[in-house]
1. Between 1, 2, which one scores greatest on distance in nm of label points 7 Å out along Cα→Cβ at positions 82 and 282?
2. If you work out relative contact order in percent (Cα under 8 Å, 6 or more apart) for 1, 2, which one comes out largest?
3. Where does the value -12500 come from, among 1, 2, when helix-only ellipticity at 222 nm (-39500 (n - 2.57) for each DSSP H run of 4 or more, over all residues; to 500) is the thing being computed?
4. Given structures 1, 2, which gives the highest value for mean count of other Cβ atoms within 10 Å over residues 106-113?
5. For the read-out distance in nm of label points 7 Å out along Cα→Cβ at positions 50 and 306, a value of 0.8 was computed from one structure; give its label from 1, 2.
6. Out of 1, 2, which structure matches 3.3 when distance in nm of label points 7 Å out along Cα→Cβ at positions 90 and 186 is calculated?
7. Which structure, out of 1, 2, was FRET efficiency 1/(1 + (r/R0)^6) of positions 10 and 338 (r between Cβ atoms, R0 = 25 Å, to 0.05) derived from, given a value of 0.55?
8. Thinking only about mean projected area of the Cα convex hull in nm², for residues 98-265 alone, which of 1, 2 has the largest value?
Structure 1
Amino acid sequence: MIPHSFELLHTDGKARHGVIKTHRGDIRTPAFMPVGTVATVKAMYPEQVKATGADILLGNTYHLMLRPGAERVARLGGLHTFMDWEFPILTDSGGFQVMSLAQLRKLNEKGVVFKSHIDGSTHQLTPERSIEIQTLLDSDIIMQLDECLKLPAETKEIERAMELSLRWAERSKTAFGQQPQRGLFGIVQGGDDANLRARSAQGLISIGFDGYAVGGLAVGEPQEVMFRVLDEIVAELPAEKPHYLMGVGKPDDILGGIERGIDMFDCVHPTRAGRHGHAYTAMGMINLKNARHRDDHRPLDETSPNENCRRFSRAYLHHLVKTEEILGAMILSQINLAYYQELTSGARAAIARGQINDFAAATRAKWAKGDMPPLD
């Protein structure tokens, strides 16, 4: 077994390029993790996801514990075998979904009791059970259970949730024990309060984790608030460990996170956007529902390294979206995931050259210029 380790290869300002080594393969950072919520990246075969450049996927503890069930997945050989993905998988703790999806939840020191959003059945999630579920799934990177609040929130409530998350972090670390083939990440909470964030980080560092995530962002606050929090908190995190910004985001969020020292990202946005007719390219987001595309024979982006961007006409993609054909969701999901990987790959190369500022400026300039209309 190759133990979990993080090697920092290059830095450029706050931006970092490195590699997380696991026994299932290396994760090049900055890394974007496609989200396979219920053991599938929607509308994508596993080999297609890998072909976009992804080194790691994210699976969701809350959804998988409800169906098909962690014990069933374990009996069937673990999540990698179950979904035919042989590379690393990170599982979230389930805490965010309990807070955002579950019905009639009751939170206390022990954990949270909730009713499933699927069938109303009652379940309990504790730090220990969350670690057990993620271990049964055979996750490579396991997240502590935490309480995530939506912003804005009262300072006292943010402090209460942060302190509870710290106590749960300690219990998660104890439950995790010694598992050299896996990594355990702690989650920094504290809302938009710099002092609470710093206290959370210091508490997690004293417990000791293999990586440190920034949670509780992209939960309703403006982008400038998220970036301010990152400016304040990333410097508090150990430089020799991976930094993970949970649930983020759109390409500009990711680029801003990279500039501020974040190594790992995940979000459902690229595949969800694809299912809704939105394509991400070097020119920014293109809305293929727009009627201006219906007679446009041009490809999405003839200069793209992605074959699907060059292969299909805008008119055809517009037709697929308007008729709600499954192929449209498949093509646009692939295009979006490939662009996210193109963005992080470009950032890695730029950091290695010491040119992240130039890369970020050129990337944003293309987004600002936008998609050009066809010539008359």
Structure 2
Amino acid sequence: MKNRDNSLIEDFALIHDGRCILKTGTWSELKNAFSGEVEDLGEVTLVPGLINAHVHLELSHLRGKTVQEKGFTGWIKSLLSNPLYDLDTEAVRNAVQEMRDSGTAFCVDISTRNCAQVASVLDELGMGFYACCEAIGVQTPKEKAKFFPQKEFEYGRAAGSGHSLYSTGAGLLQRVKKANDAAGLPFPIHLAENAEEDEIVAHGTGEFAGMLKGAGLLADCGNKGLRPVEYAEKLGLLDEYTLAVHCVRVAEEDISTLLERKVNVCLCPRSNTYIGEGRAPWELILKSGINTCLGTDSIASNHDLSMWNELEYLLKNIKISLSSAEALALVTTNSARALRIDESYGSLEKGKRAVYTTVPARLEDLLF
């Protein structure tokens, strides 16, 4: 287990009541002070439960049903050839269980039409979560509009999110952001994801723009000559509550803006490769000091929902060296800070949720 000073604690032990951590220390220190059932995990490295900062669980029935490496427009066409929003509750349940089995303890789910239903599955299975209702469309919201369910859950909360600058009207994005801010919730939005977005935001043109226009979903963001991050900044969407997802196509000026505004960035490396969008400038983003975390995106744009596999892919392909603490932070502490859940998740400390996992044997050498 990693300590605050980034050292490994040998002989680590934690005492919990099934819900919260009561005390941490070494086994030799704690064994005589407490009584109860003991679980010896053996010679492993214990870490906090992992956090998947971006996933679309309502698409869980689409495993293997989309094209790979054909670019965003090609992927979207294959996605739309399927029944997108016919929720398969069993597929969602299996996906959540898959995440749990691979060490994930909290996720940020983005649903376009099935937010409450997915939230119920997450709650039923004891997964910590934000269930985000994704705002998409160019309509002007009514004055007293609600953007996410006002429902109580045991393990998570409902929230709002914006789909993108090109598919969600500026007024709607601003209203959802304001509603999340008022509730103290993070605001996720796909940002600077692909070349199609660049063209639409700058000029309002391109094949994908035509597809959106035909569906009545093309937001009035074009002909401004701006990059996506510049336009998001102009709309007032960027601050410490914002979770900018993907950031594949960010210039150095954009990275400076994101850092200055204290925006959190969620990278989805394997999804970007699966779709064929290129890859984010991981090195520049991480070296800048931006609080950065990882997500899998959906099973329709990835091979699985394992955060260990996501981290492994990044570490094997990144061109700078990360310490073990910096690498693990991408799926634990950084994520918890970005999502404002660090009072309960992200580290193994007294008072936090008793959720933990172990580093897979194949990653021990890569991490340590």
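1. 1
2. Across 1, 2, relative contact order in percent (Cα under 8 Å, 6 or more apart) peaks for 2.
3. 1
4. Answer by largest value of mean count of other Cβ atoms within 10 Å over residues 106-113: 2.
5. Going through each structure in turn, the value belongs to 2.
6. Source structure for this number: 2.
7. Derived from 1, not from the others.
8. If we compare mean projected area of the Cα convex hull in nm², for residues 98-265 alone over 1, 2, the biggest value is for 2.
Each reported figure results from applying straightforward, stated rules to the coordinates on display, with no laboratory input. Everything numeric here is computed off the predicted structure, so don't read it as measured data. Cβ atoms are built from the backbone, for glycine too; each structure is taken alone.
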